[in-house]
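In what follows, structures are represented as structure tokens.
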Structure I
Amino acid sequence: MIAHHRIAGAAARTALALALLGFGIGATARADDYPSRLIRFVLPQPAGGAVDLIARRVAERLTEQMGQPVIIENVPGANGGLAAGQVIRAAPDGYTLFFAVDSNLVINPSLYPQIAYDPFRDFVPISIVAKLNMVLVAHPSVPAANVGELIAYAKAHPNKLNYGGIGLGTAMHMGMELFKFDTKTEINHVPYRGTAPAMTDLVAGVIDVMFTGPPSAKAMSDGGKLKLLAVASPRRMALMPDVPTMQEAGVPGFEMASWFGLLAPAATPRPVVERLAAEMRKVAADASFRARMAEQGLEVVGDSPDEMLAVMRADTEKWAALIKATGIRIPQ
């Protein structure tokens, strides 16, 4: 009887080993001929926004490079949860990918009591595609010509100023919360569902300050409707070279950008992930792609899976610390 169990156990182990070997061979084979059909980018936002614009430009380039169509599927809702869930449930074969905003991955897990996905368990990073560095703008009536004067005024008049936050947990919201924390100021949050209504109210003087993207900031400044106080990037922007960085303006180490990245379901074969990362590096190196992104104030990145993972970890720690220190919570 004992011998029989040993033989049966050995047979089971051999069968398992052969099955795993077969799986590995199958995964390698699938990676070798990847892609052989259409690829989907699932986006957590509706058509027309920054992430949609970037994803469509990337899809165009990858379609040319890889010889297979890359299409966009906009799945807004549940703070990225609907799009993330769709990708998690898809086959991990490289044909359904998550084109995410950084807040989906590094802010939401700390900000919301419950989310339906784990960025580190459920996904494997491929590449950060681009960054949108924020610009701090103010209505002309705000009695501050620079960031130092804005801080001094806000400290002298706590809760008198109002800022526009576009989407809970986004760069526009969390950036100002980080600014308030770093400068020890109190500025009221007025939430908006989109950039257009927030900018309309800022130009009208309904709110006083906000973080926004470079193109809208420059357009409103050129028209004399807003003041540019600082860019929240490590270096001055080519789009507005005369505007100081937050570091230069007296807020040491302050940077605020929203980044956009490509991820696959967690069990996607590594060769497929590496192939996609290599293709993304080609996209990032393309001069015409970089020029089109620069027109929108976007900084092209195109890093590796490991580099993206390191950014995800660092940013998760950064935002978790801020959320814990300030007690920011989103009711559900």
Structure II
Amino acid sequence: MDYPDVLAWRGGQIEALDQTALPHQIRTLRITTVDELVDAITSLAIRGAPVLGAAGALGVALAVRQGLGEGWDGARLDAEIARIAAARPTAVNLSREVTAVAAVAGSGAAAVEAAALAVLDATAATSYQISERGAAFLVEACGAGPLRVHTHCNTGSLACLGWGTALGVIRALHAGGALGHVIVDETRPLLQGARLTCWELGRLGIEHQLACDGAAPFLISRGHADAVVVGADRIAANGDVANKIGTYSLALAARQAGIPFLVAAPESTIDPATPDGAAIPIEQRPDEEVAAPAAPAGTRALNLAFDITPAELVTAVVTEDRLIRRGQWSTGGGARGSAGSAGR
């Protein structure tokens, strides 16, 4: 899938694939106001850390246009841009790209649009680089394959533009003849794995099986996977990883089974300003997303959208620029990593 099908800027408005409608319906949202964009982000119609960053960048361009049309003053424009940046707190890409594009707002609407479109292009290019480096690392760590890979949530074109991050690594393995099959967690509460990752893998002709989240650690313990590869919404300065709820249990299972646990994410997901996982805000989503399908009316839910995987459980983090192995994170807020196809 080419990334303009997922997110685009056309005629002064944002066009986005409504990911809440998949896999049963392909529906395009045409977003013309900040209110509509914030609603699309909070409802997960637009989702995935890199796509959120790109959508936030386009949102600044949208806010500038709306402000010019409605006569906003500087304070109102700043407030609307801040609303976009805060629409989902855990993924750092959203606020980072909003801040970057907002910095050129004083140069006019055309400059803002150019900066936002540059974020889209860079996001897509980054995912291809992550994919190739991550696939090379897994072949180095596990052998030539065919490899059985376990993944979580959705980290393909829908979430990242281009090939994706974790799913991009899987695509690169497939393209290189090194992939056997994929186990996809359903990923509660909105089933992004079942609805979105299985849809993408099916369109790509990649063999896969769907697993319940609760079964995933047991499947790993029984030797159903050679490696686990996931994405990330924020990586703290010490290497702790925030990702969709359920990731932590996969990391524990991978350590117990002695298989690699690889995190694939762009450099922009690494947040030096966040010292460790304890400092990452964890989004709490509505009760009804978990309770409504089966629980009695009025049941409360602990519906956390993300969990934190400690750095010591992560075999490596792969970005577009480098591969950071376990033990290469420093408490001072940096990481040492090796460039090259497999981080050698």
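Coordinate-derived values only; no laboratory data. These numbers come from a predicted model, not from an experiment. Cβ atoms are built from the backbone, for glycine too; each structure is taken alone.
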Which one of I, II has mean count of other Cβ atoms within 10 Å over residues 155-162, as calculated from the coordinates, equal to 13.0? I
For the read-out helix-only ellipticity at 222 nm (-39500 (n - 2.57) for each DSSP H run of 4 or more, over all residues; to 500), a value of -11500 was computed from one structure; give its label from I, II. II
When distance in nm of label points 7 Å out along Cα→Cβ at positions 195 and 211 is computed for each of I, II, which one produces 2.3? II
So relative contact order in percent (Cα under 8 Å, 6 or more apart), computed for just one structure, reads 16; which one of I, II is that? II
Out of I, II, choose the structure whose coordinates give P(r) over Cα pairs in 5 Å bins from 0, in percent, for residues 163-306 alone equal to 2, 9, 16, 20, 20, 17, 10, 5, 1, 0, 0 when calculated. II
The value 0.45 for FRET efficiency 1/(1 + (r/R0)^6) of positions 67 and 107 (r between Cβ atoms, R0 = 35 Å, to 0.05) was derived from one model only; which of I, II is it? I
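Thinking of I, II, which structure, once semi-axes √(5λ) of the Cα gyration tensor in Å is computed, gives back 44, 23, 16?
Label of the source structure: I.
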